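Derivation of every value follows stated rules applied to the coordinates shown; laboratory data play no part. Predicted model, so just to flag it, every value in this text is computed and none were measured. Cβ atoms are built from the backbone, for glycine too; each structure is taken alone.
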Structure P
Amino acid sequence: MPAASPPLPLGTVAPDFALPDVRTGASRRLDDLVGERGTIVFFTCNHCPYVKHVRAGVAAFAADYVPRGVALVGIAANDPDRYPDDAPEALAREADAAGWRFPILFDASQAVARAYHAACTPEFYVFDAGRRLVYHGRIDASRPGGAVPVTGDELRAAADAVVAGRAPAHPGHAAIGCGIKWRPGNEPDYR
């Protein structure tokens, strides 16, 4: 059953983090990863059909926007004890196979996912150059098995605005995807 993301107020400053990179194991801080024009943090995993559906679209988005000064950072927070496909080594293999040339970080404690109010995968947070949230939600209106193709148009419109130094015309539509697999007893209450 798909989960929908709860709203995070626009203007929220990007929560800081220090998480291990799934490829190298080295700790990466938000301060080291921000883009000149903006930063996009998105929550991902390997097994979700919604993530698989947008896999190539995310790679194309990164190829188009990272050179334009927009950093892209993936964070995986699923419980790997219950979902071994979402363990760091498997995440690294899948990111490489998908052509994702940006950092994928692992949130073992799930504290970063909670700080971002993340609820599902894929879920995108677009921050401007001042690290203020200007867009939160989905990549586009496509769904697995649906007739709408993956274009990334909603995320691209937000990124175009950030590159131009202005606020996006739309703050985002709720992300729809697989719910984050919380460790038992770690489920957040975002009310």
Structure Q
Amino acid sequence: MVDGWIILDKPLEMGSTQGVAAVKRNLRQAGFGKCKVGHGGTLDPLATGVLPIAVGEATKLCGRMLDSDKIYAFTVTFGSETDTLDLEGKIVATSDVRSTLEALRCILGAFRCTQDQVPPAYSALMVNGQRAYDLARAGEAVDLPSRTVTIYELTLEGFTGTEAAVESATLTAHVSKGTYIRSLARDIARRFRWTN
């Protein structure tokens, strides 16, 4: 019997569920038999980084991990929006508007609060018994209600472009449970339109 946590450095293109399946498979192959395995947070396939995997009795703590605050590092590239809000999607809107570095800093400051956030249509949330991303991939309109989230900290780590026209921004966000980083990136980018 195995109990504890495995800290998986999740590679690009692996979903959280695939990470759990890989750990189960490896534990079985190592002779540990059938083990209960779960994850302590969801990372999109295009996200990389720490994915806590619980094994055995530790799975009882997964709910606490899911309810905890998270810290993410991410990069927002300005100028186009995709239907999935990531690099995999098809472009649905473009803009030539770029923020100044000073305006970007002000925009980030405005996001450090409790706010309503609309999750991405391409998410694992359930809509009438089906995953939102399944409905979206089938071409159906997905209208998800907003949820209350808190952005405790939002820090600019670097940027590309110039101080007069920022092309992309690398950010670190300390956020509450249920925050979608793709939605946060979308909302930051859309705010540019109102500041210029």
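One of P, Q was used to compute mean count of other Cβ atoms within 10 Å over residues 126-133, and the answer was 18.9. Which one was it? Don't skip to the answer; put the middle values down first.
On the way: P: 18.9; Q: 12.8.
Corresponding structure: P.
From P, Q, which structure was mean projected area of the Cα convex hull in nm², for residues 110-173 alone = 4.9 calculated on? The read-out comes from structure P. In this comparison of P, Q, the computed figure 32 for relative contact order in percent (Cα under 8 Å, 6 or more apart) is attributed to P. Thinking of P, Q, which structure, once mean count of other Cβ atoms within 10 Å over residues 70-77 is computed, gives back 24.5? Answer by label: P.
For the read-out distance in nm of label points 7 Å out along Cα→Cβ at positions 46 and 182, a value of 0.7 was computed from one structure; give its label from P, Q. List each step's numbers first, then the result.
Numbers: P: 2.5; Q: 0.7.
Here the read-out was taken from Q.
Which one of P, Q has FRET efficiency 1/(1 + (r/R0)^6) of positions 102 and 150 (r between Cβ atoms, R0 = 25 Å, to 0.05), as calculated from the coordinates, equal to 0.50? Could you put the intermediate results ahead of the total?
Working: P: 0.90; Q: 0.50.
The value was obtained from structure Q.
A value of 0.92 for Rg/Rh (Cα atoms, Kirkwood Rh), calculated from one of P, Q, originates in structure P.
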